[in-house]
Structure I
Amino acid sequence: MISITTSRSRSVAYVELQPPTPTALAVIRGVPRREWMPKKRCWAIPMKLVPAASEMFADAGFRVVVDGAVQRCPGNPFPALMAAMPPEVWRRVSAALEDALDPDHGNGDLRLHGLLEQTMEAGREQRRRRAS
């Protein structure tokens with residue numbers, strides 16, 4: 001379970017990974033401007049990233065609780081999109097999506113960008129397995 005507690009006095013939220021699995025750690029490391037808080041034994045993230053972080057954890061299969069309420073988050077739309085088109089078309093589409101969704105380029109979407117990267121990596125891993 002992932003527990004996220006917002007702070008009214010600061011513009012941060014605290015993320016507790018219960019338990020801190022390798023997958024949970026990989027997800028939190030994908031959140032920009034995260035900071036480990038050793039005394040509280042949790043991560044601090046900017047408040048504005050709580051919705052995206054919640055969805056990233058949910059998409060990775062975690063139960064996410066924000067301020068005591070279980071969150072319901074949508075899944076990953078990209079595997080179905082990838083399966084619906086030929087590989088050469090998917091490569092062009094995914095490259096365009098990657099650029100458009102990149103949060104470092106202005107109005108990108110952190111959650112969708114992360115899901116797209118996961119989908120692309122899964123596709124690369126699948127191709128590597130077929131080749132060996």
Structure II
Amino acid sequence: MTSDSTAARLHKLEALAARPGSPGEGAAARAAIERIRRRIQSPPAAPSLVGMHLRLDRSCDRAHGCCQRRGVLHPGHGPHRFEIRCADCGRHRGWLKAAAASLLEAMRRDGRLRAPVLRDKGVVP
């Protein structure tokens with residue numbers, strides 16, 4: 001949302017919360033107002049590894065590779081921090097271990113990350 005549309009939305013919700021009506025309408029409007037204010041006040045998220053391209057050089061990729069053996073990081077699910085999908089067709093290629101994700105984040109912060117390669121025993125810059 002842009003700041004103008006956010007301000008307009010807040011104004012409409014405040015008017016809705018103030019007018020007489022069912023108690024549920026006012027409570028829902030007040031809850032929406034609080035959510036919008038928290039979102040506006042929250043600090044911007046740190047850059048993520050989502051969208052980063054990797055070369056996949058694991059034994060499973062060499063034996064049963066997909067397309068060009070290039071992967072893209074996507075948000076993880078449950079205990080997995082990141083999902084690896086094929087850069088060409090989008091097929092699931094695996095999960096990125098937490099240790100490997102931490103190493104990639106540290107290397108990115110230090111400016112040492114150029115073309116990472118994912119291998120069986122970890123990540124190579």
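Any read-out appearing in this document is the output of simple, stated calculations on the displayed coordinates, not a laboratory observation. The structure presented is a predicted model; accordingly, all values stated were derived computationally and were not measured. Cβ atoms are built from the backbone, for glycine too; each structure is taken alone.
Set I, II, criterion distance in nm of label points 7 Å out along Cα→Cβ at positions 27 and 91: the highest-scoring structure is II. Structures I, II were shown, and volume of the Cα convex hull per residue in Å³ at 121 was computed from I.
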